Structure P
Amino acid sequence: MSEQHNIVVNVTTAHIEEQSDAKAERYVFTYTITIRNKGSMPAQLLTRHWIITNADGKTQEVRGDGVVGEQPNIKPGDTFQYTSGTTLETPVGSMYGSYQMQADDGTTFDAEIKPFTLSVPNALH
């Protein structure tokens, strides 16, 4: 990744107990993503690609345009933050993926989203 194209992604997660139902194997989580442009050139988030895995190893792949209905153009030094969610059949799972970005010079590149854990409180010891 060049100095011009340096996108850093941070994630925080939460379990939404009031929307979850353990008997029905429904565990609802939110994740808040902060995308920071540490490069020297503006870059637009075009598409997303997620791999979501539950504790049973069941994997779901999600691709789509933008995030939460937007394709933000993030200037150098700026951040874009959004919250989304997912539902798992197990109390623990993980997600990772990438954002496909396009810099103002026309260069396209992937911004990596490192694996993160989705977990009901106290499910992991």
Structure Q
Amino acid sequence: MTGKWRKPSEDLMDLLTTLLEPYNCTSRNMFGSLTYFVNNNMLTGVHEDVIFLRLSEEDREKIKKEFPSVNQFEPLEGKKMREYVVLDDEIYRDIPTLEKWLEKAVSFVSSLPPKVPKQKKK
């Protein structure tokens, strides 16, 4: 592993941006791509050629049962992000299903206390 990420999928970034329009999200660059936040808590984004999503423990179990190829998000080898999953491309092809899981993620992340941004060092 070189530590360099592949360029993110423009199609997935466009899809995610469009589907998140109805929600009160902010975006910034992370993992080499746009990443979306609610109340400064990370919600979702595109990493290389996948969408990752933050879900409650209950919803993570449900999505893994429904889509066995859904895995825990691991942006760097050995650095798994506990509350995040990488969606299966079967989900991307079924927009109503993707919207359902995005809505669950927005609901979960919106329930978290707002995160105070870290002060930048001078």
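Nothing in this text is a laboratory measurement; each read-out follows from the coordinates by a stated rule. Treat the numbers as computed from the prediction; the structure is a model and nothing was measured. Cβ atoms are built from the backbone, for glycine too; each structure is taken alone.
Looking just at FRET efficiency 1/(1 + (r/R0)^6) of positions 55 and 71 (r between Cβ atoms, R0 = 30 Å, to 0.05), which of the labels P, Q belongs to the structure with the highest value? With respect to FRET efficiency 1/(1 + (r/R0)^6) of positions 55 and 71 (r between Cβ atoms, R0 = 30 Å, to 0.05), the highest-scoring structure among P, Q is Q.
A value of -10000 for helix-only ellipticity at 222 nm (-39500 (n - 2.57) for each DSSP H run of 4 or more, over all residues; to 500), calculated from one of P, Q, originates in structure Q. Have a look at P, Q and say which one yields 47, 37, 26 for Cα extents along the principal axes in Å, as calculated. Source structure for this number: Q.
Here relative contact order in percent (Cα under 8 Å, 6 or more apart) was derived from just one of the structures P, Q, and that gives 30; the source is P.
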